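Take a look at the structures below.
No value in this document is a laboratory result; all are computed from the given coordinates. Keep in mind that what you see is a predicted model, and the values were worked out from it rather than measured. Cβ atoms are built from the backbone, for glycine too; each structure is taken alone.
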Structure I
Amino acid sequence: MSKVKALLEKNEQVSAWRISEKATASYELFFVHRKLETVRSTDTVDTQVTVYVDHDGKKGDSSFSVTASMTDKDVEEKIASAVRRAKLVFNQPYDLPEGGEEQMELPTNMKDCDPKALAAQIADAVFAADTVEGGSINACEIFLYRDTARVMNSRGVDKQQRTWRVMIEAIPTFTDEKESVELYEDYRFTEFNPEKTTAEIASRMAEVRDRAHAVKPETPMEINVVLQPHEIRELLRALAGSDLNYAAVYSHANLHKLGDDLQANGAGDKLTVTMKAMVPGSEQSARFDDDGASLRDTLVIENGVVKSYYGASRFGQYLGIGQPSGSLRCMEMAPGTMTDGDMKKSPYLQCASLSGLQLDLYNDYIGGEIRLAYYFDGEKTVPVTGISMSGKLSQALSSLGLSDETVTDGAYRGPKCLLLRGMTVL
């Protein structure tokens with residue numbers, strides 16, 4: 001990076017620059033059933049350079065990759081080519097983040113573990129969940145990563161962050177005399193808890209068994225639908241992550257504005273959402289973004305009302321934001337008042353697997369294909385499949401219920417479940 005920096009500063013046509021480097025060391029296990037088939041270790045470095053050129057009252061930029069095999073002449077030619085391309089880009093002027101040299105490590109309990117021993121412990125925790133009669137873990141891949149991200153720019157930024165993370169990919173399978181059913185599980189964490197890992201895989205094992213036995217309920221019906229953290233995260237990404245981003249606001253692509261009440265005249269639990277730099281246990285946590293800007297937690301929705309926007313420094317400057325938040329990737333939602341007992345006062349469908357939550361803010365729509373859900377009729381619970389749900393997003397928001405229990409799931413921390421009242425199920 002120092003060599004590339006010197007070559008960038010040598011080119012007088014370069015107005016500003018940024019170098020981003022991500023080094024990843026991995027230790028990987030590949031199982032077929034319980035048999036370890038392959039062990040692999042990798043060590044990779046990805047270096048990206050962005051050149052900025054101020055011209056004609058505008059700012060242009062262009063990026064390129066640098067590899068270890070390149071000579072100084074190769075890099076100089078890449079810089080010259082990037083300068084020519086940047087002169088064809090006419091963005092409004094803005095400043096890169098300024099100053100700051102930092103080295104940091106995100107919290108983890110895996111930092112000092114031997115990768116081979118840790119991977120074996122994770123595998124044991126995964127296969128400890130393989131106890132369902134008729135079920136099996138058809139395939140499992142375990143990836144241990146140590147990421148070191150560094151950003152430098154022409155205004156004195158030099159920041160480095162190290163992250164330890166794990167990704168588990170598993171294929172839980174259930175087979176009976178009629179058919180074989182598979183599900184895909186993608187589980188990620190930065191803090192290893194054997195019991196939690198086993199419980200997560202065990203829940204997927206139970207779901208694949210229930211998927212094989214699920215039936216199609218009588219439809220159509222109007223019923224409460226309960227979403228799990230994965231779908232709650234998708235809902236918040238649409239409402240806050242995309243719609244309230246500086247870039248969307250600047251391009252007039254956002255539907256909701258400051259002061260808008262997303263739950264007007266509603267009697268349900270109120271949404272309070274904060275975009276966060278860090279959520280403990282999430283691999284999306286960060287101290288700074290891709291531009292090298294320090295991240296600042298931002299309350300975007302309070303009691304259902306839009307309070308602020310958030311996003312990258314460039315678009316924050318365009319909007320006249322004094323201290324842009326930076327590109328926050330995590331989110332936290334305040335818990336509600338709904339208990340398990342409250343939820344069971346009426347029949348409901350608790351979604352376990354959707355093809356994807358479908359959201360259209362402009363057409364006031366929420367829906368999705370339900371591959372597996374648990375139907376509670378007021379007395380008993382049965383697994384169901386082959387159905388879809390739909391409803392008006394505004395009505396769902398005005399009457400939603402939020403559980404009083406919170407969980408962490410990926411980049412999301414908040415209520416364990418969210419209840420949508422009066423959805424149409426076909």
Structure II
Amino acid sequence: MQQKPLAFRMRPRTIEEVVGQQHLVGDGKIIARMVKAKQLTSMILYGPPGIGKTSIASAIAGSTKYAFRTLNAVTNNKKDMEIVAAEAKMSGKVILLLDEVHRLDKAKQDFLLPFLENGMIVLIGATTSNPYHAINPAIRSRCQIFELKPLAPDEVKQALLHALEDEERGFGKIKVEIADEALLHFAQGSNGDVRSSLNALELAVLSTDKNDRGVINIDVDTAEECLQKKSLVADKDGDGHYDVLSAFQKSIRGSDVNAALHYLGRLIEAGDLVSISRRLIVIAYEDVGLANPQAGARTLAAIETAERIGFPEARIPLANAVIELCLSPKSNSAVIAIQAALDDIQKGIVGEIPDHLRDAHYKGAKELGRGIGYLYPHDYENGWVPQQYLPDKLKNKQYYQPKKTGKFEQALASVYEKLTRKR
């Protein structure tokens with residue numbers, strides 16, 4: 001009898017074995033609480049392929065010991081659903097994973113609805129489509145809707161290592177040595193699709209001959225062949241992963257759109273959405289900063305969109321963000337200002353907080369001189385009145401030095417200069 005694929009064998013048996021999706025299955029989170037209380041309701045799980053929809057469904061079944069059946073809304077007919085319904089009547093409850101639930105036709109839907117109403121069938125619908133757009137309201141209204149996220153490379157790596165170590169379901173009984181670069185390539189190149197990474201790992205192990213020590217060695221070349229994706233993080237041509245990230249940020253800082261798009265393309269090909277997202281947010285605040293403060297919010301919106309739709313479409317909002325950041329005026333004045341303040345603090349240059357600024361909301365504060373003489377700015381014209389806020393030791397310090405590279409910071413500089421003169 002042919003062995004089932006590794007990705008199938010490694011499906012979690014309980015909620016605790018689920019890799020990723022901790023916002024749903026982590027300790028104290030909604031699905032974990034439902035399982036613990038044995039109070040299951042029908043739900044729709046949506047997100048990109050291979051990130052754990054079927055795994056969560058099978059883990060729920062394993063954790064609750066209910067019967068678990070899998071059907072497809074397109075390929076299985078109403079008669080198949082009648083068999084599940086008959087089993088539910090016999091056992092009292094069946095968990096039904098219905099793949100492509102957005103393709104459920106009216107006849108199948110009408111048959112299922114009474115069983116969802118009485119709780120005999122707990123439907124776990126799986127879909128890659130937004131359920132608010134693609135699923136009939138009659139089904140949607142009877143289900144909780146949970147969005148799954150692509151797995152981070154570290155989470156995919158965790159699943160791969162588990163498969164290599166598990167003696168019962170994985171390759172734990174086989175001597176496999178995998179290069180760090182190969183493991184990283186499987187983890188990053190799958191774009192958060194753990195099924196794809198496990199399939200590639202299985203192909204690598206089964207297609208590689210043992211060496212004279214009886215060991216299967218998997219290098220990055222094998223990983224590339226089995227994942228059918230070129231590794232751009234293995235430093236094969238002298239450009240290491242962090243070198244690419246560095247060049248990416250420096251190209252945006254230097255306003256070179258074409259170079260920035262080139263390095264973005266390398267990172268996209270490596271499937272490293274996590275690193276792209278982190279670096280773009282840093283750039284928006286570190287390099288563009290107050291010269292175009294709206295860029296930060298728009299960059300975050302682009303990243304959230306990219307994370308929701310996944311690759312390959314994610315390249316579009318990411319490119320939008322990169323082009324805007326490249327062509328925005330640049331200012332690192334906020335970075336310089338906070339670092340200057342931190343430098344003083346770390347050197348012990350702090351001083352006493354002026355008495356008129358100290359907390360005066362407790363009995364006896366007045367006797368200690370706390371809060372006395374504080375001038376409430378809202379009581380004055382334009383909401384401002386000159387008074388000392390810094391400690392005496394620092395009262396003439398000016399940490400913020402505006403850079404007039406954008407209209408917004410030019411306006412801030414004008415206000416700052418007027419206030420500084422009046423103090």
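Structure data summary
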{"item": "Distance in nm of label points 7 Å out along Cα→Cβ at positions 225 and 345 derived as 2.2 - corresponding label from I, II", "result": "I"}
{"item": "Origin of the value 0.95, where FRET efficiency 1/(1 + (r/R0)^6) of positions 145 and 305 (r between Cβ atoms, R0 = 30 Å, to 0.05) was derived from one of I, II", "result": "II"}
{"item": "At a computed -6000 (helix-only ellipticity at 222 nm (-39500 (n - 2.57) for each DSSP H run of 4 or more, over all residues; to 500)), which of I, II", "result": "I"}
{"item": "Mean projected area of the Cα convex hull in nm² from the coordinates reads 23.5; which among I, II", "result": "I"}
{"item": "Answer label among I, II for the case where distance in nm of label points 7 Å out along Cα→Cβ at positions 89 and 409, calculated from the coordinates, equals 7.3", "result": "II"}
